[in-house]
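Bear in mind that the values in this text are calculations on the coordinates, not laboratory data. Model, not experiment: these values are computed from the prediction. Cβ atoms are built from the backbone, for glycine too; each structure is taken alone.
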Structure I
Amino acid sequence: MIKQINYPWVLPAPCKLNLFLHINGRRADGYHLLQTIFQMLDVGDELHFTPNHRNEINLRCSDPSLNGTDNLIYRAAMLLKPMAAENAGVDIFLDKRTPMGGGLGGGSSDAATTLHALNVLWNLKLTTTQLAEFGLKLGADVPVFVHGNTAFGQGVGEDLQPIALPERFFLVVTPDVHVSTAEVFTHPDLIRNSKALTFGSVLDSEWRNDCQPLVERLYPLVAITLRWLVEYAPSRMTGTGASVFAEFQDELSARRALADLPANCRGFVARGVNQSPLLTVLEHAV
């Protein structure tokens, strides 16, 4: 049963870090075989949902460049629309807070939040597994946000096993550069032969990001930012970049480093959590 919802219904779309990213090979279709830990964070975008009965899906965004239909949010809504009642629609506003193109999964998380929200608002009664299957059609990172747990990911990122980690603080820094994911994954110098880890050994293994050496070479500002950040705490890149992160035992230490942020970067402090804030809100709604 759906509890009383006040509209607009405001839901979080938390971002993530790849605590490591190992590339174990490449499939015949060109997709890379990956291993990673997706660390959920307690910060990210916010989406506002208001159902309408005009059979319309309307999307507005705090960043006007994201308005329109060429957007994972709109595509997520359209995937579920055929199952909704006649004339069911929704007005969506995205408060964009996560840096775009940084490897933090903002667009994928927005899509996952949209799938969950419309499943409730349109009374579709889909399971989380079914929503994750829809999410995979939108992108390899969407299912982890649908499930909403910090997880060990394998395959193209869709094979997920929840994992519990100490809830530490992270400083996430994004230099003023856009890294092309397509360029990184098609580059002949990308490391693609890391030995596969087992779930039982992952926490005792040495972690790295196989994309990082190449990205540092192609995008010197990422290398410069990492050299600055490593002075405060062990640091590495998330995803294919450009965002980098350092892990701290307490929030104060992370905020002291943030206060020294270089002029050509932006950053934020976040807490790593084992369950997405989205799941917490949904548990109180249904």
Structure II
Amino acid sequence: MIVLACLAAGALGIAFLVPALVRSARARNPRIPSEESILAAWNAKDYDSVLALAAEGLAQRPLDPFRLVLSGFASFYRGVGETDGEIRTHYMDSAVFSLRKALTSPSVPFRSQVSYILGKAYYHKGPYYMDEAARHLEAAFQDSAGRGEAAPSDVLEYAAVAYSALGEHVKSVEAFERALARGKTDLLLLAASRAYGLAGQADKAEITVLEALSLTEDSLVREKSRFLLGELYLARKDYGMAEEQYNLILEMNPESADAHYYLGLIWQEKGDPVRARAAWRKAVSLDPMHTAARQKLAERI
């Protein structure tokens, strides 16, 4: 009887103990949102839900590459839409943290896209991060090429601008040329022409910006293109061609203070200080904060 009583007591103890152990195990390993649920939120562009669902899983699996990648992607796209610079920086920092952590895994998914978004996140963090931006954007392009995949359409453009910001104008030109080989647009041609100018290749800059002008129907692109042509002609002291560009700008935009300012420079170089000062006064009347025109008016010429 004593033995039976002991066995019964033991069985009763086990009956109470097993559910407790199960509850403890569940507490240590709670059910986490599935990858499918995270992808569904991603496809719906519900980035806040992606971040919340990924965070639940990362709390239990801090090195899970899938959840780190989706968290990084969602942080980036959540930040891009922010107008508040401080909030945007917070999301870019979160994107960088998650994606760099994901890249430590040999099984990271979407590797080329990870490098692409990471590069763009660094780009949005500002000028002090352009070296990292250029490095990861270049890696994204090379990885896509190595896999026989099409790289994102703007990856080379971002890389080119990052190289330019670093003062690496030759690399910037090379990146723009690779981008142009994939397809030409007016904006891309305009940006490339600026890069050629910074690299000291004025002839290529002129040819490229003229091509941008021939393609564009956008008044802003047309105006910027003519300003660039004006700069190129001023640099080679072709004042007649430069004057023509600034007058064409004024036909499109009579309120352009910059066009009047540059016309003043032309008249100064041609030895006509009266017309030069009149042009600078016009620039200041259109834009009272036009510092360069004010400085010219303060000089004795």
Structure III
Amino acid sequence: MSTVLATSGFLPTFRDLVSLTKPRVTSLVLATSAAGMGLAHGEISGGRASIMMFGTLLCVASANALNCFMERESDKLMARTRNRALPAGRLDANLALSFGLLLGAVSVPLLALGVNFVTGLLGLLALTSYVAVYTPMKTQSPAALIVGAIPGALPPLMGYTAVTGQIGAPGVLLFSILFLWQIPHVIGLASFRRDDYVAAGIRVLPAVYGERAVKLHAVLWTIVLFAVSVIPSVLHWTSPSYLVVAIVLGGGYLAATLRGFSTAPLARWGRGVFVTSLFYLPLLFLALLWTGRG
């Protein structure tokens, strides 16, 4: 490690290590974790909430860093990733691996001991399933999309269990919304980045199936998301205004998957779905926080 730092300089190496954690993705995950805490019925001290957020940050950062380590060769083949620290050769692979393992080794005990056992167990599940199952599966089957959506959807449930100490229906609902949201979101991304994924041998839906099948998958999963997103209102967990927001947002997301279904090129269609998804999720979670009862 000292050789690397001496050769590259501390600040550039530090910046490259931070880049392994995918800060923008990590920020979104932390926001959903905070939403899970905010929507849980109960009290949590400021100290424990801080430990929850920091532990989750380390857990997600570990998963992303180890993912970058494992995919460093395929990243060389994709235009959008070839300039990352590892494929570009700016960062030593062993240092990246040690960094990712260290973050994971700290995060899970921190969540289990500093928050509660259930939250720590969910953190361990998220980390191991993302690294050991989802990442290698990406080059084997498009079903990796479903598998990868599981660890991606656990953070709001972790936020919920941090407050309650147990897995309850509201937490499972938050998990379900985030799980379902990810599928058309990733289909959209993979559709307009299809050539990159094909070059890297990553078997995303658009690289395996025809255009019509890809678009149909996005439409059907978005319909299911629409239905699940109104459940908080049906169960009176929110004020009536949430239902209006959920219908408007869900309708907009569904419209994005239907727009150009038969006519738009896959890349243009996918970009529209992807961009719409980026607005949908934070607005829906804000509506849940704003209108939640209890």
Report task. Output the label of whichever structure in I, II, III has the greatest value of volume of the Cα convex hull per residue in Å³, for residues 85-228 alone. Result -> I
**Report entry** Read-out FRET efficiency 1/(1 + (r/R0)^6) of positions 125 and 253 (r between Cβ atoms, R0 = 35 Å, to 0.05), computed value 0.80, structure in I, II, III
**Finding:** III
Report summary line: Calculated from one of I, II, III, mean count of other Cβ atoms within 10 Å over residues 157-164 reads 27.8, and the structure in question is III
Query - Comparison of I, II, III - label where mean count of other Cβ atoms within 10 Å over residues 149-156 is highest - result: III
Query - Which entry (I, II, III) yields the derived value 25 for relative contact order in percent (Cα under 8 Å, 6 or more apart) - result: I
